Structure I
Amino acid sequence: MTKASDLLVAALENEGVDRIFGVPGEENLDVVESLRGSRIDLVLTRHEQPAAFMAATHGRLTGRPGVCLSTLGPGALNLVTGAAYAHLGAMPMVMLTGQKGIKGSRQAGFQMVDTVAAMRPLTKMTRQVVAGATIPTLVRDAFRTAMEERPGPVHLELPEDVAGEEVGPPPLIPPHPIEIPVAHRAALDRAAEMILAAERPLVMLGAACSRPRTTAGLQGFVRRTRIPFFTTQMGKGTVAGGSNLYMGTAALSERDYVHEAIERADLIIAIGHDTVEKPPFLMGPGGPKVIHVSYTPAHVEQVYFPHAEVVGDVGPSLELLADRLDGRLHRAGALLPLREGILGRIADRAEEDRFPLTPQRLVHDVRRVIPEDGIVALDNGMYKIWFARNYRTTVANTLLLDNALATMGAGLPSAMMAAMLHPDRRVLAVCGDGGFMMNSQEMETAVRRRLNLVVLVLEDGAFGMIRWKQSVDGFPDHGMTFGNPDFVRYAEAYGARGHRIGAAAELVPTLEAAFRAGGVHLVAVPVDYAENRRVLVEELAARLPVAPPA
């Protein structure tokens with residue numbers, strides 16, 4: 001006979017799980033013992049929230065659910081932000097939490113909350129395991145549900161008395177590939193007619209384009225149609241940004257330079273757009289027609305109400321759509337003359353020697369040291385807008401940012417997951433001083449796991465994005481500033497290497513040296529956010545909306 005916890009671990013191995021992230025408690029001890037004799041690596045973190053961020057990022061980068069573990073009550077509730085991160089970001093993840101015994105309790109209500117109910121609005125599925133024999137079925141269903149479109153988190157709660165009970169060996173359920181139907185022929189015909197009739201077509205690549213299964217068909221569609229494209233923040237890199245068709249990234253909802261092309265377009269083919277992202281453009285009367293192409297139907301919003309939908313497996317559906325357009329698009333490149341001006345203005349002042357560094361210079365210098373397949377994981381702050389606008393990508397999922405939940409504290413754990421999955425590639429976490437300190441304790445985890453990782457901490461001693469918005473809205477400067485530790489000594493206290501930038505010219509060589517040395521490095525650099533107002537408020541406010549040609 002085996003224990004139910006052994007059956008759980010065998011079911012996880014059956015799904016191909018090789019790592020579990022988390023902080024166990026006494027209610028998980030049977031599971032921990034079962035893991036000890038398994039092929040699965042228990043990655044102990046210093047807080048449950050970053051464990052969930054790591055598991056979600058595993059799902060984002062591989063398409064297979066990452067797994068995280070916590071105890072009951074406070075441990076389980078610390079996963080909630082990570083659940084929302086995966087839910088809004090469409091990242092497949094499985095959360096395993098413990099619970100007191102359900103057949104009897106000697107501790108009454110101590111530490112007990114209804115975790116299943118708490119997880120219900122944030123997951124695709126949440127279940128309590130009430131009998132060990134049901135574990136293979138529940139685990140298979142959890143992984144299938146997490147991966148099906150739209151991907152997201154699922155939750156299983158395993159009470160400690162169920163985990164320790166003896167069970168027979170019910171057969172494990174073999175996983176099978178999940179195939180998605182292609183779009184209906186009538187929808188493809190309708191979309192093709194609209195595209196052929198367009199005078200100034202434009203493609204938008206959204207968050208769902210970053211799914212690992214999507215890339216080939218997407219690149220083929222853009223290459224075959226030669227329609228220029230722009231991306232949302234989470235759609236960056238899905239088609240090579242270095243191509244002659246890239247028009248920019250919509251880091252703001254309106255009035256930015258990329259919106260010159262959006263405002264002139266009479267048709268936007270919105271591929272993989274998910275309205276959980278901050279709107280890349282605002283639909284309204286007199287605007288362009290929009291075709292929604294994605295795995296799931298559009299969510300109709302006040303600012304997004306497409307005129308046609310192509311719903312199905314995106315890659316193969318785009319191939320069928322391109323077949324209908326081959327050799328017939330004589331106005332595909334009508335908006336391309338705008339490209340040079342848009343990209344040129346975004347690159348303005350990218351090499352200024354001013355110190356503290358400007359955001360433009362930071363983005364420029366990071367791009368210099370990160371190769372095409374290198375990964376930059378952003379936390380959430382003002383710099384995210386600058387990286388979205390200015391950082392050119394050529395490979396999918398090499399700029400990891402969250403434009404859905406947009407939570408602070410996720411940058412370092414996301415970078416750590418990327419470094420675990422891709423130890424042969426350069427991985428950089430970019431964090432503001434506010435977001436970094438929310439999960440900075442994971443520096444110890446990174447050092448203990450012997451990761452190769454560089455953490456760039458941007459210092460302005462404030463919650464900079466909210467302070468900027470406070471100023472833009474005309475409020476007095478109040479309640480947004482704080483003090484910081486000595487980041488060099490702070491990194492060294494964890495066993496990492498610390499560096500401080502004292503001049504603009506020092507950033508590139510310092511980052512290069514850190515990557516060459518290997519191990520965990522923290523590079524602290526002061527940042528000057530005066531450019532936020534000059535560019536993102538004053539300069540863009542002076543840009544008059546462009547009326548479409550008659």
Structure II
Amino acid sequence: MPSHADLIVINGRVLTMDEANSKAEAIAIQGGLIQAIGDNNSILDLKGPDTRVIDAKGGSVVPGFIEAHMHLFSGAAELAHLQLQGVHGFEALQKAIRDYATARPDAKMLVGQGVDYTVLPGETVTRHHLDRILPDRPFAMAAPDHHTMWANTKALEMAGILHGKKVGPGNEVVMGEDGLATGELRENEAFGPVLKLAGEERTRLGLSTGGEPDPAPSTAERDADRDIMRRGLAWCAKHGITSIQNMDGNLYQLELLSEIDAAEGLSCRVQIPFHYKNFMTLDMLEKASRMAERYASDYLHSGIVKVFYDGVLDSWTAVMIEPYADRPDWVGEPLFTPEQFRELAVAIDKRGLQIAVHSIGDGAVRAVLDGYEAAQKENGKRDSRHRIEHIEVTTEADIPRFIDLGVIASMQPPHPPGSMGLPLEPTVSRIGRDRWHVSYPSRTLKEAGAHVVFASDWPVSPIDPIAGMQASMTREKWADDMPDQRFSLHEALAAYTVEGAYAEFTEDRKGRLKPGFFADLVVLSGDLEATAPEALQEIRPATTICGGKVTYQA
């Protein structure tokens with residue numbers, strides 16, 4: 001007689017993502033692993049006096065979502081910021097900012113998030129607009145992609161950048177004809193000094209420098225940072241996420257998570273990369289190897305190096321092969337030269353580490369593929385599973401290279417303009433009609449044979465994987481002659497589960513529901529298969545289970 005289960009889920013429409021046993025009604029969990037999957041009766045046979053029973057009430061039960069690209073620490077900090085998504089026009093912006101400021105009389109710095117590039121129709125936002133709203137307190141607001149911020153004069157003065165600032169390639173403090181900053185700040189080196197005023201720079205270090213807090217945080221600061229991390233983990237669990245592939249990192253993030261793990265256990269499994277920046281030297285990769293050796297558990301691991309090759313389309317900082325359609329003299333400025341990146345890719349690959357590179361323009365995608373090809377030639381072919389993040393524009397010639405080189409296409413269904421309420425402009429005009437058919441090419445890459453993994457890039461987009469699935473299933477073409485990039489329900493679910501596990505070399509223990517695999521699963525409030533694609537996100541996680549522990553209960 002098999003021993004009793006710790007926890008049983010019954011009356012579910014179980015989508016196992018396991019071809020050998022694709023559907024079932026119930027799951028038994030024991031010791032953090034899946035003990036058995038089958039019909040209600042056979043699973044209830046494993047019930048003992050102390051077994052907890054969860055009734056799925058006919059809702060779908062799916063593998064825990066694997067969020068393959070997000071920013072945990074800064075995203076968690078931003079949960080407390082002013083959320084400006086969907087705010088349009090000066091009056092609405094003014095009301096939102098003033099209400100927020102009034103409610104926070106003691107805040108050192110006020111920060112807004114998620115403001116559209118086109119928030120003021122027909123006008124470019126400047127510090128003067130923001131001064132009219134809030135003249136006497138420092139305020140800055142970020143675009144949804146987190147690559148551009150707009151600050152008022154008070155914030156620019158306090159940050160010491162009203163008269164400009166020397167910044168590296170791809171970054172810009174936009175200057176006006178009066179010799180002063182206009183308020184528009186492009187990329188991290190430009191807006192870093194403004195964000196520093198908020199006192200949250202430690203949450204952004206994994207993105208901004210890849211380095212460690214200096215000076216070292218006090219005990220109180222460290223406690224506060226752990227609480228921010230806990231808030232982020234709880235937000236993930238609430239959305240059915242059981243594994244996080246973080247896309248910024250440093251040793252400090254690993255230490256904080258390790259301390260939480262030791263104190264009460266982590267509610268999500270987390271991978272934290274070493275972030276290699278263009279001002280670093282190759283010998284600094286030794287730290288990446290040390291992080292990979294020190295952190296290698298099922299709940300917390302490293303082993304991956306994150307790199308940014310370019311910026312974003314909306315601020316003309318993505319790197320293109322041919323010039324921007326609306327800036328015919330400009331292709332963007334890379335953060336590394338192609339030669340520097342090749343050298344870097346060879347060095348990281350030689351250490352046996354995985355590489356993930358932010359590449360949005362087709363020029364960036366090609367340069368990164370060239371780097372991966374060089375690494376394969378130099379170091380020999382291995383199962384490296386290097387990744388390219390975003391791939392918002394590519395070329396027909398580069399698509400087969402993903403398959404030839406075994407490169408993972410890491411894509412975000414909320415990102416294509418027109419998806420999840422995003423405006424088409426300015427992005428589609430930047431890209432230009434001739435490139436639309438190879439823009440955000442998720443299905444094109446999948447059909448070519450690439451591994452396509454889905455994520456949100458939270459806090460750039462809302463974290464909700466079900467909303468992401470809906471976006472991928474309902475995506476509309478910008479023109480009739482464009483290829484259909486939609487995914488089916490099962491393909492979208494696989495991209496958030498099976499492919500996420502493959503992307504971190506754990507497909508032998510997670511991403512599917514099968515005996516012996518981790519008990520990472522989500523009980524949903526409704527039946528995914530019986531729901532129209534456009535209504536999918538009305539279904540909510542009812543219970544999230546990670547490693548057999550209930551991490552969220554609606």
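Identify which of structures I, II gives the largest calculated value of FRET efficiency 1/(1 + (r/R0)^6) of positions 59 and 219 (r between Cβ atoms, R0 = 30 Å, to 0.05).
Values: I: 0.85; II: 0.10.
Top value of FRET efficiency 1/(1 + (r/R0)^6) of positions 59 and 219 (r between Cβ atoms, R0 = 30 Å, to 0.05), among I, II, belongs to structure I.
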Worksheet item: Which of I, II yields 2.6 for distance in nm of label points 7 Å out along Cα→Cβ at positions 155 and 179, as computed?
Response: II
Worksheet entry | relative contact order in percent (Cα under 8 Å, 6 or more apart) - structure with the largest value, from I, II | II
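Among I, II, considering only mean count of other Cβ atoms within 10 Å over residues 227-234, which has the greatest calculated value?
Numbers: I: 27.6; II: 19.2.
By mean count of other Cβ atoms within 10 Å over residues 227-234, the leading structure of I, II is I.
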Response to the item:
distance in nm of label points 7 Å out along Cα→Cβ at positions 35 and 83, calculated, reads 1.9; among I, II the input was structure I
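Each value in this text was obtained by applying a stated rule to the coordinates, not by laboratory testing. Bear in mind the structure is a predicted one, so any value in this text is a computation, not a measurement. Cβ atoms are built from the backbone, for glycine too; each structure is taken alone.
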